[in-house]
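Participant: Got some structures for you, see below.
Coordinate-derived values only; no laboratory data. Just so we're clear, the structure is a prediction, and the values are computed from it rather than from any experiment. Cβ atoms are built from the backbone, for glycine too; each structure is taken alone.
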Structure I
Amino acid sequence: MSPLKIKKGANSHSAYNLRPNFSDVEERHTLALLVENEPGVLARVIGLFAGRGYNIDSLTVAEVDHVGHLSRITIVTRGTPQVIEQIKAQVGRIISVRNVHDLTVEGASVERELAMFKVAGAGEKRVEALRLADIFRANVVDSTLESFVFEITGAPEKIDAFADLMRPLGLVDVARTGVAALSRGSD
C-alpha cells in the first residue's frame with residue numbers, strides 16, 4: 001500500500017474534474033514581434049509554433065527599419081491564458097527576437113487587414129454585389145462582363161462580414177493579407 005491517501009473529490013486538479021475552469025477558455029491574442037531581419041528568423045518563430053502544436057490564425061511579416069535591419073512579425077493566435085504566456089516566453093527566448101508585445105493585453109490597439117474578393121454573377125446578383133461593396137467601402141479594382149474583383153480594408157470582423165455577404169452572390173476566390181496591428185497612443 002502506498003503511504004499517499006487521496007480523498008474522493010478533494011483534488012480539484014484531477015483529470016476527471018470536468019467543471020469548466022475560467023483559465024481553460026481559449027482567447028484570441030495579437031502578438032507583435034520586433035526581430036532582426038536575417039535569414040531563418042521567421043522559420044524559427046514558425047517552427048516554435050509548429051513544434052508545440054500552436055495554431056496561427058494570421059501572420060504578417062515586413063521590414064520596418066531598413067537602416068537597423070528590423071522586421072515586424074504580427075501573429076494572431078488562440079490559446080488559454082497559460083498557453084499564450086508560454087508562447088510569449090518561448091518566442092522571447094529566440095536570439096533574433098528583440099521584443100514581444102501582446103497587443104491584446106497591453107491596451108488599446110488598431111488592427112487592419114486588406115482583402116481582395118472575386119465575385120462572379122449576373123443580373124440582380126451583380127447589382128447587389130456592387131451595392132454591398134459600396135456600403136462596405138470596397139473598391140472595384142477589376143471588372144469584366146462576368147466578374148468583379150473588390151478590394152477592402154478594415155478590421156478582420158469587417159472582412160469576414162463582407163465575405164459572408166458575398167458567398168450567396170457568387171464569391172469565387174479570396175486573398176487576405178493577414179492582420180497588421182499597432183498599439184494606440186504615444187507609446
Structure II
Amino acid sequence: MTALTVRVRPTLELNDEQFAQICSQNPDLRFELTAKGELIIMPPTGSETGGRNSSLSGQLWWWNRRSQLGKTFDSSTGFCLPNGAKRSSDASWVRRERWESLRPEERRKLAPICPDFVVELLSPTDDLETTRTKMQEYLENGTVLGWLIDPDNRCVEIYRCDRDVEIVENPTTLSGENILSGFVLELAEIFAS
C-alpha cells in the first residue's frame with residue numbers, strides 16, 4: 001500500500017485546528033499536509049520497517065537521555081513547519097533551547113517548529129523522489145542535519161543545510177556530527193532484514 005494524496009485546495013483550505021480534528025477523528029490513519037495543501041494519508045508500516053524505526057528511535061532516545069541536549073520524537077509526531085506544511089519524520093530531534101522556547105500549549109499540539117535533525121527511513125512503499133523532496137523541504141524550513149536511510153540498498157543520503165547531499169554506501173555507523181554531539185547511529189539492526 002502506498003501513500004494516498006488528496007488535493008483539497010482551492011476547494012478547502014485546512015487550518016491547524018481543522019487538520020488536528022481530521023487527525024483525531026481518524027486515529028488509525030497517519031496524515032501529513034503539504035505546503036501546497038495536499039492531504040497525504042500514509043499507510044501503516046510493515047513489521048520489518050517498524051522494527052527498524054524502533055531501533056532508530058531507541059538509539060536516538062538513549063543518546064539524548066544521557067546528553068540532555070534536546071528532545072527526541074518518534075514517527076507519530078507531527079510538526080507545523082514555517083512554510084505551513086504539517087510533517088512527520090521517522091525520528092527527529094529539537095535542541096533543548098528551541099523546544100523550551102515554545103509555550104506549553106504549542107507543545108501539546110503539532111509544535112510550530114522545524115526539527116534540527118530528521119531521519120526518514122525508506123520503506124518498500126515509499127517513493128524515493130518524494131522522500132528526497134521532503135528532505136529538501138525540511139532543510140528549507142530550518143533542519144540542520146537529515147538522514148535518508150535506504151535499508152534495502154544499504155545506502156544513506158546525508159542532508160546538511162550548508163552543503164550538497166552526500167551519499168554514503170554501506171556505512172556501519174552515522175555520526176551526529178556537531179549537531180548531535182557524541183551521537184553515533186549503529187546501522188546493523190537497521191540494515192538487517
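Participant: If relative contact order in percent (Cα under 8 Å, 6 or more apart) is calculated from each of I, II, which structure is the one that comes out at 16?
Facilitator: The structure behind it is II.
Participant: By the measure FRET efficiency 1/(1 + (r/R0)^6) of positions 82 and 170 (r between Cβ atoms, R0 = 30 Å, to 0.05), tell me the structure among I, II with the highest figure.
Facilitator: Greatest value across I, II: structure II.
Participant: If percent of Cα pairs over 26 Å apart comes out at 29 when worked out from the coordinates, which of I, II was used?
Facilitator: Here the read-out was taken from II.
Participant: Matching task: 4.2 is the computed value of distance in nm of label points 7 Å out along Cα→Cβ at positions 66 and 146. Pick the structure from I, II.
Facilitator: Comparing all candidates, it corresponds to I.
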